[in-house]
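S.K.: Following are the structures in question.
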Structure 1
Amino acid sequence: MPDSLSDQTATRLGRRRLPPAVTCGVLVTDGKKLLLGHAAGSPRWDIPKGMAEEGEDWRAAAVRELQEETGLVAAAEDLEALGLQRYRPGKDLALFRWQLRVLPDPASLRCASTFTTRWGAILPEFDRFALVPWESAPEQVGRDMRRILEQIRDSSG
């Protein structure tokens, strides 16, 4: 039985609504600053995040993505679950916080995951890192991540 008007429309048109894909991300913070990576080829910064592989636990995916995109190694039990956030149409964000007393030196971080541009160049997903005050972090990221960061910041007081 369809559970919404859009589900009813999709069913009537012979299409099924697929569950949203889940990307898993980590807020690396000391409570005052947030670690952001600069997305290569973009004016935007972002948190370490990526898609969970089929059958992969979201926390495990967050740990894996953090290591691939920054070189940082976190124990799964050290990540605080912040819940499943509505991120983009067709994609949700399983968000975790890794609270550290001392944040890593951004210059020591390296992104091992890459993508290929339309011109065939292979670039790291993140080309540099920064520790950004929580107040200014939403200004550095894309619209959808901005909304989530503002909600997290507002709910934590």
Structure 2
Amino acid sequence: MKKVLILLGCPESPSQTPLALYTAHKLTKMGYDVTVASTPSASKLLEVSDPEEFYVSKKVDLEKCLEDLEEKEYDILIGFVHKDAAVSYFVTFYHILDTRSFAIVFEKDADLLGKFLDDLKENTDATLISARAYHNPTPLRVKIDRAFKELED
């Protein structure tokens, strides 16, 4: 079974937690073994949103995961990117894992969104899934569905 690592940083954006649960559920249904590495606050939101661990059963602290990470430990990396710190974490995990990667990039400010996308393009070859989003997860959900179609083959 292929392994996926989903990165969740600070959960300031209301879209992050539902999109993370949606992504984990979608990938699990596709047959992937999903682990979510997150900050303590993002982890708490996952626990409250999914108390029976129906969507996310494997969780690890983001810092602990980074500490123990080994090349090719996961087959796919997915990062939720909506801050400078999230860009840095994604790029770091990307280079350590050296695996197929997707960055889900979202921000309500168009200039910041563009900056995050430029930084990721400059430092990775990841597939970039992006939208101006903050409260409404639908534009990103549609783009996630399209991007993950290639994983169904």
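What follows draws every value from the coordinates through simple rules; no lab data is involved. Note that this is a predicted model, so its numbers are computed, not measured. Cβ atoms are built from the backbone, for glycine too; each structure is taken alone.
S.K.: Determine which structure produced the value -14000 for helix-only ellipticity at 222 nm (-39500 (n - 2.57) for each DSSP H run of 4 or more, over all residues; to 500), calculated from the coordinates; the candidates are 1, 2.
M.R.: Working through the options, I get structure 2.
S.K.: Can you spot which of 1, 2 the value 1.1 was calculated from, given it is distance in nm of label points 7 Å out along Cα→Cβ at positions 39 and 87?
M.R.: Considering all the candidates, the number was obtained from 1.
S.K.: Supply the structure label, taken from 1, 2, corresponding to mean count of other Cβ atoms within 10 Å over residues 47-54 with the calculated value 17.5.
M.R.: 1
S.K.: Then there is this: Kindly point out which one of 1, 2 the value 17.5 was derived from, the read-out being mean count of other Cβ atoms within 10 Å over residues 23-30.
M.R.: Details: 1: 23.4; 2: 17.5.
Of the structures listed, the value fits 2.
S.K.: Let me ask something else. Out of 1, 2, which structure matches 24 when relative contact order in percent (Cα under 8 Å, 6 or more apart) is calculated?
M.R.: Traced to structure 2.
S.K.: A follow-up question, please. A value of 0.92 was derived for Rg/Rh (Cα atoms, Kirkwood Rh); which structure in 1, 2 was it taken from? Mind showing how you got there, number by number?
M.R.: Numbers: 1: 1.02; 2: 0.92.
Matching structure: 2.
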